[in-house]
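Following this line, the structures themselves.
Every number in this text was worked out from the coordinates using simple rules, so none of it is lab data. Keep in mind that what you see is a predicted model, and the values were worked out from it rather than measured. Cβ atoms are built from the backbone, for glycine too; each structure is taken alone.
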Structure P
Amino acid sequence: MPNQLTPNGLQVNTLTEILTSLTQSFQEIYGENIILDQNSPDAQLLNIFAQMMVSYGELLQDINAGFDPDQATGVILDQRVKLNGITRRQGSYTTVTVNLYFSGSATIKGLDLYSLDDCFQVSDSSGNIVVAAVTTTGVAGNTKAVLFRAKEYGALVFPEDSITKIVTTVNNVSLYSQNTNIATAPEDVGSDEESDTELKIRREIVSKRKSAFGTVDALQTQLANLDGITYADVQENDTSSEFNGIPAHGIWVILKGVAESNQVIADTIYNYRVLGTPMKGTVTQNVTRPNGDTFTAKWDIASVKNVYCRVNCFIYNQSLDADAIKNRITEDVTPQVGKVLETTSIANVLIKNFDNIIIENLQISEDGVSWVSYIEPSPDKFLRIPEANITVTEFTPSSQG
């Protein structure tokens with residue numbers, strides 16, 4: 001088969017096809033009696049030529065495939081998706097609160113005023129370094145809770161009291177011995193750089209929805225594509241009366257994350273909204289229209305709602321570690337914005353992580369008083385179960401006597 005472009009891409013000759021063609025050419029030049037046994041010098045030379053041609057063909061296939069965003073990878077993929085107006089999402093940093101004790105007057109340098117290398121740094125026992133995010137001054141006897149940011153981006157989790165080492169020595173400053181750091185909350189955990197697969201999926205969504213200008217889908221897609229925004233939802237009320245606080249025939253934009261500025265969000269809403277659509281939202285930002293009039297964009301930022309959990313547990317042939325159970329629930333049970341939290345999802349986490357566990361009376365609550373099997377938050381809330389809100393009670397099954 002000759003090298004050719006087909007609907008399936010660039011098709012190149014196989015090693016067998018190339019060897020057959022070269023063999024025929026050698027026989028035409030040197031005669032049918034030329035010795036081309038596998039171990040002969042001429043046959044080995046033909047194989048070298050053929051392998052070179054196969055390598056060039058594979059290189060051409062890679063180059064050609066790189067023009068297709070669905071086949072491109074790495075830096076080439078970054079270049080191709082720009083045609084759709086998107087860029088690869090960079091990783092984000094984990095943030096964590098660290099308690100510092102001041103035995104005398106001192107200032108720790110933070111990223112708000114100083115470069116990374118000049119800032120105060122501490123780490124956990126695994127060598128994961130976090131850097132002070134804000135510059136803080138203290139005097140003798142102060143204990144201050146200071147916001148720190150991981151030095152490297154990615155999904156780092158710092159359990160309570162896990163940050164134990166000072167990397168940058170500052171006179172009169174030490175880690176507070178009773179509680180060095182507060183456990184990382186799920187919404188504060190960083191993320192890894194967007195993978196090729198994730199980027200391709202997002203490009204496909206964007207390419208399908210961008211053409212639907214002036215639709216809810218187009219607006220949602222553009223908001224989700226803003227740097228720093230990790231979640232975007234556009235609730236639509238298509239009725240002629242107010243529903244869930246959304247005006248008649250209006251929309252409610254709900255975002256999670258921190259964008260470059262409110263103006264960027266407002267401009268996006270203005271550019272992609274359905275004309276004349278009323279909006280719900282506590283965050284507002286004006287956009288100056290070309291004619292000088294003012295358009296006011298509205299939206300809400302999703303916020304966490306802490307809930308409660310109680311459960312009776314028993315594990316055969318070993319003592320119950322209530323703290324470990326609480327930690328797993330807090331770390332692994334993290335519903336998305338507006339999503340229902342069910343006790344079955346909590347039970348599945350415990351069964352997956354603890355062998356031979358028996359669970360009874362697993363319940364959740366919004367207030368610690370009324371207990372249910374599921375909680376459905378409002379569209380602008382995401383549920384979290386802090387360890388302090390979890391009660392674990394050990395029981396003995398009746399079969400155990």
Structure Q
Amino acid sequence: MLFTRRSLLVPVSVATLALAACTTTPIPPDQATAPVPAVKPAPTPATPTPAAPAPAPTKLQLVPSTFAALPGWDRDDVRAAWPAFMSSCTVLIKQAIWKESCSIARTVNAGDDQAIRTFFEAFMVPHQVVAPDGATDGLVTGYYEPLLRGARKKGGAYQTPLYKVPDDMITVDLASVYPDLKGMRLRGKVVGKKLVPYPTRAEIATSELKGKELLWVDDPVEAFFLEVQGSGRVQLTDTQETVRVAYADQNGHPYKSIGKYLVEKGELRLDQASAQGIKAWIAGHPTRMQELFNANPSYVFFKEERLPDPKVGPKGAQGVPLTPQRSVAIDPSQLPLGAPIFLNTTQANSDIPMQRLVMAQDTGGAIRGAIRVDYFFGFGTEAAENAGRMKQRGNVWVLLPK
């Protein structure tokens with residue numbers, strides 16, 4: 001399994017969408033007319049029966065548009081997006097629809113802004129994503145690659161484990177039995193002759209997985225947030241090396257937002273339920289930390305990877321390294337994984353426009369719906385701060401080959 005994404009932020013209402021290849025056009029309602037009386041000195045004009053409301057589209061709409069209609073397209077430095085696009089093409093080129101454009105992309109000068117812009121305009125068409133209810137905007141959040149301090153052995157400050165995938169966890173690919181459930185997996189363990197759900201976070205916290213520790217870190221809060229981000233780095237103080245810990249699997253329980261939990265309990269206001277706000281609440285209520293964590297029964301398991309080049313991001317769900325500020329996570333049941341996306345939103349906790357070309361290279365348990373984007377800020381303190389505050393509205397266009 002590859003890097004997956006989740007969000008701590010309280011979800012904003014966005015429609016759940018189903019992917020469609022073309023625009024759905026509502027059928028106009030019939031117009032019924034009341035009958036005119038047969039004999040009257042002065043016939044009264046017929047009064048039309050109020051028309052029934054047009055049926056709402058039931059599927060996602062991808063409405064063809066133009067590059068001229070993309071806000072800020074002519075101002076974006078598309079050279080910054082080109083490496084991410086070429087990474088996507090290493091996978092997309094295997095699909096017939098992308099083969100020609102990805103092949104031609106290899107001939108484009110990566111340092112020539114105009115050449116790159118001309119390529120996209122010549123070979124692709126932007127399609128605006130429209131929700132079934134007609135909405136054209138949705139939620140844009142952010143994520144990052146954190147750095148934790150740890151050790152290979154438990155001791156001193158290093159008391160919080162990061163677990164590897166347990167040997168007794170069984171994963172069933174439901175599509176092998178029910179083809180309609182493609183991409184769906186069932187996780188559990190065998191007890192007697194039955195497959196039962198795998199332990200929840202609360203159960204795992206009571207030493208359910210003793211002996212399956214991958215590494216030990218010094219901060220349980222940062223360990224929880226590492227699961228939310230899906231991948232990160234650990235600076236090992238006992239061996240003086242830094243390694244990457246990547247998403248390997250999860251326990252099969254649905255992700256639940258701890259920010260939403262605190263809002264529902266009246267502990268935080270909606271506008272306070274950011275990563276920074278949640279951490280501040282934990283600092284003020286240390287005895288309730290595990291209660292809060294247990295509100296999310298989902299638990300992420302990790303695998304260790306070498307970090308040969310610190311400038312290269314972790315791999316996303318597409319299987320290619322993420323590019324800071326040019327990679328995003330999307331719902332792959334709604335939008336094509338790997339495709340270029342033009343994003344029109346604003347900077348974290350700001351009204352300053354952020355309009356740029358990005359690549360849909362990742363997914364996440366909390367990323368659901370067509371107009372739902374999680375923006376990868378990269379690695380470091382600034383990336384963490386921006387990701388924690390990012391909860392903006394935005395519009396999305398998908399670029400598809402002509």
Structure R
Amino acid sequence: MNSFDFDTVLERRATDSQKWQKYADRDVLPLWVADMDFKSAPAIIAALHARVEHGIFGYARPVKSTIDAIVTAMAQRYEWTIDPSWIVWLPGLVVGLNVTAQAFAEPGDEVLTLSPVYAPFMSAPKNSARVSISVPFALNPSANAGRGGWEIDWAALEAAVTPRTKLFYLCNPHNPLARVWRRDELKQLGEFCVRHNLVLCSDEIHCDLILEPTLPHIPTATLSPEIAARTITLMAPSKTYNVPGLGASFAIIPDAMRRARFIRATAGIVAEVTSLGFAACEAAYREAEPWRQGLLAYLRANRDYLLATLPREIPGLVIEAPVEATYLLWMNVSALGLPNPVAHFEQNGVGLSDGAMFGAKKGTHLRLNFGCPRAILTETVRRMKAALA
């Protein structure tokens with residue numbers, strides 16, 4: 001675990017990195033998009049070298065060993081037995097959100113979700129003339145022994161359902177709230193979808209980034225056969241193993257009829273996964289577990305550094321709930337009195353995500369990506385403190 005290097009700051013300026021290109025020619029540390037500043041696992045890099053050495057890059061299909069790697073990972077990590085036929089390959093998880101809206105709702109139908117949430121949860125339905133409905137989370141300051149906690153407002157969720165509601169989008173674990181859902185909560189959500197005859201689309205792309213060892217990830221489709229039959233689970237190695245640019249994701253759909261509808265909705269519009277994407281995916285699930293454990297240890301230390309440092313160095317900045325998963329920190333900055341917090345910190349050398357894009361009230365929250373070497377974080381805290389001096 002300790003043999004992996006997460007401390008070295010790698011130069012990404014003047015490369016094809018979207019994350020760093022956003023502030024080209026500006027001295028701004030980019031901590032906005034969910035893209036880590038670490039080299040991927042050595043096992044993945046080796047697999048990519050081997051695939052490139054082959055020298056032919058035609059249209060690709062997964063080989064049996066790639067599929068077996070996913071099936072084995074689901075069984076070992078989550079005690080989830082999946083059939084290989086349930087897997088539908090996608091070039092990206094956001095593609096899956098869009099395809100799900102088109103497959104299981106008609107124009108004018110409603111897609112329900114909880115906010116704040118990853119922006120495509122709200123935009124994907126709108127892209128095909130479906131209606132996005134968001135129910136705000138409730139913050140319970142007394143949860144988690146007084147450390148606070150984001151909870152589902154069940155009464156508001158029930159009240160939001162109409163005859164046009166066809167789909168429910170769940171983020172599990174949650175982006176940007178870094179929340180791991182407990183079994184009783186997931187079961188209640190699943191029963192809610194059964195009761196209202198909703199298809200449940202569960203984005204589980206951050207499932208391998210649980211920072212609290214006592215909180216297991218529970219795939220939504222494992223709750224019961226009835227819930228599994230209406231669940232579209234979206235997964236990918238991209239966030240965990242830092243290979244989002246290779247475009248390899250997949251949906252797991254146990255129900256044959258819903259799987260067929262999903263596949264029909266992809267026809268003619270969804271690109272195929274590339275040979276390099278398949279190679280990276282297999283290596284991630286088959287060989288990169290030691291690297292993942294090293295990454296988790298490093299991310300936990302980064303999280304703990306920020307939780308201890310930011311509120312002390314920046315009075316008024318509030319972290320409202322525990323950070324249980326992901327490498328994303330959700331911060332309440334409303335007490336800082338900044339008309340435009342994102343612009344203010346950018347002007348002082350720190351690039352963060354605006355909470356408004358996730359559905360928060362403008363000017364109240366920011367999201368920070370702490371998937372980077374510690375040296376970048378210490379400089380980030382220094383700059384943020386200086387920005388408010």
- prompt: Which of P, Q, R yields -1.09, -1.58 for log10 I(q)/I(0) by the Debye sum over Cα atoms at q = 0.22, 0.27 Å⁻¹, for residues 305-376 alone, as computed?
  reply: R
- prompt: If we compute FRET efficiency 1/(1 + (r/R0)^6) of positions 201 and 353 (r between Cβ atoms, R0 = 25 Å, to 0.05) for structures P, Q, R, which one ends up with the highest value?
  reply: R
- prompt: Given that Cα Rg over 2.2 N^0.38 Å, derived from a single structure, equals 1.41, which label among P, Q, R identifies that structure?
  reply: P
query: Upon calculation of helix-only ellipticity at 222 nm (-39500 (n - 2.57) for each DSSP H run of 4 or more, over all residues; to 500) from the atomic coordinates, which of the structures P, Q, R produces -11500?
result: R
